[in-house]
Structure 1
């Protein structure tokens, strides 16, 4: 037996029959609805009452701003100079000039005698007037010396001529010369005549003279009277002078000025000042002591009296500063944009001659400060009431940067406790995920309210620029509100406790979109891993063939393209296309490798809504390298990239619209001895 066994052929192990069987590996099972997209981003995406997707987000403020001390104005500081102007010099009576018959005829005649014949003869008499009292020199604007002439001579006079002359003053560089002339013609015996020398525009000294010339007419049987004479009376009128070197009597002059408001934001009819003041710095630039009374004509103290202040004994060149405390003053201006002031200046008698000019002035510098009102009745025109800005983040889905919003709207909810019709300005700044920025300024008028009975308002300003701004798809929006009090027209009353409260600024679309360019939706990747290490090894060593079967249902009113993405980590699933080019060894796979699974839009009814889905079922073969990606020991992340096609016009997206993607890998394996070890 033993020898027989030794010579037998060796027995071979049993043969396992070879056959094929299939293993399925899930690749994708993603149903993305518009409702889910909105729910995941409920802060800015919503489904409205008509089941349409809308972009709807708000910047919550809930902030109140009171008027406070913004009811204030600072009148423009100014410096005023008021000249003394015309200087008034009192007139003087001058001594009479008496010319007797002897002086006229040039011969002595016996008093009481009768002269049969006195022939006609000419005469000339020069008389020097006494020096003018208190005068060294005058430059005269207005004034005259009045002349009254009486002929008590027994002869008629003719060709009467009077010449007023200045004797000059070399110490003052005033030359001698004729000032004016009078032609009085004929003066009968016993008659009188008058005239005047004009001093206007003349500079005179204190020393004047009058020259008289004329002719005595022929007389017969003339009785000589010892007292008979030609009498000339002279009086200098009150003078108005531009310049004087003289004793200056008291002068008085006055002026009114205004301190203008810098703008027309507060136009006061009547107001109460809670805090404020005015300071005046007064300089005497006239060579004479003065007093000045300052008045604030538009202001009344709390007791109803006028604000006034008297500065006395202000020496030439001296500066005096006074301040008015205006707390609790009532302000009732003549002009709603001005504060009026007035002043009266009185100079003292100079006592001695001084040199003074009509251009000499008093200078008043008005130094202003804020006038804060506790109540204003009048017109307001855009007093700024800024509120703090609010920044809002908006997490638009990745890939939707080509979405174009159709119609947009903005709503501002606020409460007005302000007694004036006003305007709210919204300075809106936005930046999108690409770093692009945009801005928008929207203004809207709102009606007056009352702090004790505020008015709730919902404003919906229109703006063609709003849609363009929101189509930037900003991921960060900053809203800076500013309220401008008053409309520059209506007269109302406002107090510091008035307020405005902004509750919310809301941005909303109206459910209509346009996709400008191909746009992507990127659902969250899913991690997949075959847990059994031995099974992974046996599958990889017994691969025969493999394929991926995809079933895509599109219930959107737009066509879609779908591709499956596999990557070793989640962040690369929707990464650069270059990662997926022949890179299976590192765990990257794109199905299909080129292009996408294209599925047309769902069937759309007359109302623009999808009535039936469009479905696509496709199979794509996988290479061994492709299958090994799914068998990686560390697992892989899979995702479904949904690309929305650009639309020729606006479309409506319903919350119930969806894209459903189901994909699985079928791996065909050969049954052999490796699987039965």
Structure 2
């Protein structure tokens, strides 16, 4: 019965009771009291009933509200909810469940749930539902009415009545298609990642191995570079850098130990260039290798052998007792080098000049000082004839300083125009007249006065200054000769003779230079005679021969200077297009005192005439010498008997005087 009808019945019953009380109000009081008590009890019961009725109304309202809230939750839940009976028939379904299964809610009720289970999962579903005793959670595929099966997560729980009797099941259905797709994508991504990681790992392993190989190769290259930085590439000996480091260490050690002695040997091979040029650079390198091996035989393990470059070697002898130890090593080296070297099936002999600098000679502070002094001593050994050793001393140092100063002055002399050309007459012994001049170089040194070629030409040749000096001398001589020839009174001058250094033949543009000088001065090529020495022909045969042939084509005549002092081949002289042989003054000076010299002069003159070459005697100083030379039919003479070398103005005055001898 509804709460409102129950209240109406209570009100009606109260009215009836009140009417009875009014009808029997006239009865006995005792009965009335009884009725009154009963009424009050009844009234009290009714009030309690009314109160209970109000509470029931409130409870029912709350229950209805809660039911509505549950219904809303059930209906608008994000997942599908179903309630089935014990046979699996759907009794309730929310909107989401209907949507998942593709059936309207009202048509879904009464349908067996198994109809919406995918065919492949129905047997599994039946076995699970038959054994379902508690909440289970599993994944199956749902089959909507229209559409393809999709994976779903299913949760099921048993519904009991108050007597713990099973009434059915509650079902929670959740479409996990997107999650499955995400899981599949994640799995594929993970698989791809694993593949990429594996590939990357393989690449890293490969790269790491490559890096290790590169590091190994780099260390190898660094080791090679380090070796190359301190060793000579050809011989494997220490190079200049390594040698100077060892020498510096020896100097520093000697400063801490006053009794410590060491020495430096500077070794330069004699005439190595001749072997290198004649046998070829490959054989030259093989010779240097063999020499390096022999040098190492001659020293101890604590000593250092080095190649500075070219044919220059050095040795550092450490911890020696005295000078004799260094001398013994030098003599041992000389002895080893006396043995022949076999190069390409040919035996070759070579010598060396050795300079020795001992640490006790000077208080050395820098490695360069020792190397310089050993080099100075070596140079002295070469000057004295090669194939020997020399010990450095203080005099050599003074000479070296003087030589260095001379080189400095020589370089400045070109800039300051300190060079002068002097002219010595060349006299025809037939007519007794001046027919030409030899141009002779002098250096007007600002401090040392007038210097002769012997004082500075060797240094000029060594430093390469001879090229610019020689060019200047040739130009000045040609210019002066042209000035004289332009003047009518000097028409009798036939030749101007100029010396060419052997070093000048190494210039590739020598012929071009001479041609330019002739062109710029206006001098006829036939008026110029160039003088060369015998040794220039012997030591530079091919170069000199080629140059001489070109000069001959230009119309320039050539003479052999200081003939008889060198080692020229007569056959070679025959092949050279020379015009004059100049007999050296050493033969002329002994005329009248040594008959052998007179015979030699006669032979030279006869030989020259047979070759169709004129002869010029140098160093004529007496009338007796002049008479004998004329008797031998010598064509020309030159010497102090006629005139000393003169500057241009005095020479010009001599020409004007036109002396006769």
Structure 3
């Protein structure tokens, strides 16, 4: 595998281009297009899209019906086609072409010295400032071929251009107004298999129109599970009655990948790598997409071509979030935290109402997860009009519990006004270890899985018995990341509860939820002060005593950094990507701590980098643990789905046999270099 090549991992680079138009000068415009195409070639672009009628200019009005202009366009087009013979990009240019008794507003698709096909505009606007039917005829019913440069090439809005050497790269082209109708040609093309939808636009600018375009492009890419490449006319078009902003943008499944500056003074392009694997995977997962295709997708003509994409490291022209569960944009993160928190609170409210309003029994360690579960419970009680004293919170210190975490737990319970107790599990744990004949009971420092799980099991056992005794339910605190990695004790352990509000929350989001609770003043200042202290702690199960000269037990030393493991989890659960692709994405996201954007308020001291060896090492740990611990996930208690990334619930996003083997995934991981 060419590991560092974006094309080897299912990406294709696209460009939405605009340039200063020379009105009614096809030769000059063809040269300007060619200059941009050459630049795109140097950047490794696969598809370059130019504005509507860019070879002639959109605003030339009655000149469209002049033979001189039409002949000049054809001649310039032929020259452009010949000049692309040694260039990689598929070039999509706008041109007026006479065909039979019609002049058509067309997009001509060119690649490596030949015309692949011509897509005529289907819908011609004749309202407000638009008068296109004065010069053009609709192309919605056009089929067959057209002669260009002595060759017969296919023409029609029903063409899909398939790259035979880039899996999933299938291009459909529509022109401007085609996007604005209720059922665009691109929607039908997407159902027929097109993954990259291109729109050549003239589109003079008025106040608010740029946002209208964004809305339509974003919606089309989201609804069609596709990439959408949009290029509008800019500088140089006639300003007799109108103005032009040269808007260019690339969207993928509703996400903006690239957008260039509007009202540019010179040529520019928005360039992005679209993820063809992501589009393919989402179409496979969304069964209704194919259902819709069977109902309404027309039979389109396929035009195969060989792209011959660049090899080697061409970079990656898209932002890869370090934390796919955590948006880097402050406004979006705040919205996600608001929704996540209220999903948890309302889910718990409903469960309590539906089973007779029991009390809540919860174990509080002073760590992130149990802290968050407790404040969710407190908020739920407030909304139900019940006293927080109906929350029965327990600290259950064991062999390695520190005074810091225990103290934080008690301070938090006091600040929230819950009922709380401390039950030291150490005597019971020592008795159980003696009964088992464990080496620790003979004074040996053996801190194995039995030693750890005796403590985890006893804590859960006490909570369940307290719930029996006091009319409550045990509230689970384990998070999505722990469930994915099996970092929980099965059965009588922290894997089990009556209801788990954290089951859908990944570890990397947890700290941001707590920060959101603080910044939005969900509780009083005393509570916020404790929450801030808890945020600064090392993540530790506190099951193994630390010697004086050793650091405390660290979860991430054992199972890997949650930042990397959540990155892998999201891409496995949401998209089903191969390990090598996830590693490629992780390397781009994490190999340089100074590159890219970090989530708001993310601590400076935790802004680290990981090299490819780190990424591969911890991904192997993820794969092995993920497969080995499915049996725990098959018996999960109820809890709400929170993230669109998915959950581990066997009743929801994830169903998998407990005896599946990781062999194929580990074999595919071998494609990742060790350095």
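Derivation of every value follows stated rules applied to the coordinates shown; laboratory data play no part. Only a predicted model underlies this, so the values are computations on that prediction, with no experimental measurement involved. Cβ atoms are built from the backbone, for glycine too; each structure is taken alone.
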Match the computed value 30.3, 102 of Rg and Dmax of the Cα atoms in Å to one of the structures 1, 2, 3, and report its label.
3
Taking relative contact order in percent (Cα under 8 Å, 6 or more apart) as the quantity of interest, name the structure among 1, 2, 3 where it is greatest.
1
Taking mean projected area of the Cα convex hull in nm², for residues 390-461 alone as the quantity of interest, name the structure among 1, 2, 3 where it is greatest.
2
Note: FRET efficiency 1/(1 + (r/R0)^6) of positions 158 and 230 (r between Cβ atoms, R0 = 25 Å, to 0.05) at 0.75, derived from one of structures 1, 2, 3, originates from structure 3
Consider the structures 1, 2, 3: one of them gives -12000 for helix-only ellipticity at 222 nm (-39500 (n - 2.57) for each DSSP H run of 4 or more, over all residues; to 500) as calculated from the coordinates. Say which.
3
